[in-house]
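We did not get these values from a lab; they are worked out from the coordinates using the rules stated. Please read all numbers here as calculations on a predicted model, not as lab measurements. Cβ atoms are built from the backbone, for glycine too; each structure is taken alone.
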Structure I
């Protein structure tokens with residue numbers, strides 16, 4: 001199979017570009033932007049956060065054509081890679097837009113980005129999680145981001161996980177939020193919250209018995225106990241993802257193959273639909289002509 005054409009830049013070429021020209025590459029090359037471009041953004045560092053933030057802040061880009069779709073993803077990834085306190089507000093804005101417009105490419109990696117920033121992200125994420133005007137998914141990603149912070153700033157571990165546990169224990173909290181909070185605590189296998197998780201699993205069983213459509217977060221109290229009895233059963237992949245793998249050549253090539261397969265599938269579907277419509281139209285016309293001939297023969 002012929003390999004897709006991936007743009008190639010050497011670092012000297014990229015260093016010669018103005019900031020605006022570097023930004024433009026994010027729009028031109030869509031999901032084929034190579035890692036060398038990202039590395040140049042990172043080399044220029046924090047001054048690039050503002051122009052990247054401007055991309056995130058443009059709401060029309062989130063609903064616009066493909067090149068703008070990928071530009072907001074790039075802007076988020078690169079701000080996350082640059083990191084620091086200045087990255088927090090743009091990333092929270094991206095979280096809210098990505099949640100609203102179903103950008104899985106972003107929501108699946110934000111917790112790791114916040115985790116990489118560390119302690120400065122704690123209070124902003126707490127505010128997002130506690131704000132019930134936010135969608136439950138946005139709030140739970142903020143909780144996941146807080147959990148990820150503990151991998152870098154372990155001295156805040158007790159404070160953060162007690163905060164997350166408060167959502168699990170609250171009877172006034174959205175069940176989705178409670179369930180994800182519990183899943184986070186289970187991911188980190190913290191014995192301190194084992195009983196709270198078991199009690200929530202019991203509650204979910206009671207809800208399921210009354211509402212067949214309710215989909216529980218856990219398989220029951222016994223399963224919770226079983227998971228805690230297993231050694232080294234932490235599930236931390238979500239909190240440690242390397243979102244910059246997106247820019248590896250192999251990943252870029254695999255995406256292009258995927259898009260080609262999907263376009264081919266839709267092309268076949270469209271061709272089949274056109275054939276059916278054309279066939280039905282021809283049959284209708286033939287039937288009308290036969291009816292006319294029949295009427296003509298009858299009159300004669």
Structure II
């Protein structure tokens with residue numbers, strides 16, 4: 001019988017398993033995700049509970065973020081890594097190959113994986129909706145943090161110009177910029193930097209406004225994302241004829257709508273999973289009956 005065991009990363013770190021080498025059962029597949037380890041092993045019939053667990057996992061319905069796209073890729077990699085070095089049972093093969101189809105069907109027939117679920121994704125989605133192409137745009141970032149880092153990593157695939165990175169402490173801006181071949185500058189040079197920028201993404205931890213009306217150049221249009229709390233952008237900046245400011249509240253509204261759409265797709269996705277479970281169980285029963293009939297024919301002979 002095919003078996004399954006799940007272990008959270010926290011439990012793994014706190015247990016004796018995390019302190020010694022874990023003896024993985026033969027013919028097993030280990031799926032490593034951001035928050036848990038999943039083991040599948042064995043031969044023969046697959047219990048319905050195990051089928052449901054893997055199908056929900058591949059559909060992104062068991063993830064902390066509903067509709068998570070990365071999990072399906074993680075499952076495929078785990079399957080490929082295991083089958084490239086060892087043999088697994090027929091039913092375990094079938095279970096995983098079927099789960100790939102389930103994950104694909106759910107994402108094709110529903111909107112469970114569509115839309116932004118983080119501030120960085122929301123900014124990128126906004127840019128894609130506003131511009132047909134933003135590869136030629138020149139970007140600057142204010143603040144050194146994970147959100148800016150994630151956004152920059154995505155943008156680097158598209159941009160043709162180096163990114164400018166500003167921070168109160170110039171040395172920190174220098175160190176941060178090295179990872180992206182960016183151009184660092186201190187806040188004291190903000191006015192000069194903005195003359196060379198089309199889009200500013202500001203998410204600093206400053207306790208007061210950084211970008212003021214006098215910093216805004218008159219010769220170029222500027223799109224500003226103000227993602228800081230408290231705001232990095234002085235209110236008077238919105239009065240500039242050549243500036244569009246996207247406020248944090250707009251991004252949060254965008255995120256809320258996106259997450260609501262995913263949640264609305266949950267039940268449809270769940271129904272698809274249940275439909276595929278029935279199909280898999282039917283295949284399993286047919287296979288079982290075929291083998292049973294074959295065995296009986298040998299006995300008669």
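When distance in nm of label points 7 Å out along Cα→Cβ at positions 49 and 137 is computed across structures I, II, the figure 2.7 traces back to I. Between structures I, II, the calculation of mean count of other Cβ atoms within 10 Å over residues 81-88 yields its largest number for I. Consider the structures I, II: one of them gives -0.59, -0.74, -1.30 for log10 I(q)/I(0) by the Debye sum over Cα atoms at q = 0.15, 0.17, 0.24 Å⁻¹, for residues 113-216 alone as calculated from the coordinates. Say which. The read-out comes from structure I. Once distance in nm of label points 7 Å out along Cα→Cβ at positions 89 and 249 is evaluated on every structure in I, II, the highest one turns out to be II.
State the single structure among I, II that was used to calculate helix-only ellipticity at 222 nm (-39500 (n - 2.57) for each DSSP H run of 4 or more, over all residues; to 500), giving -21500.
On the way: I: -21500; II: -15500.
That value comes from structure I.
Computing mean count of other Cβ atoms within 10 Å over residues 73-80 across structures I, II gives 16.1 for structure II.
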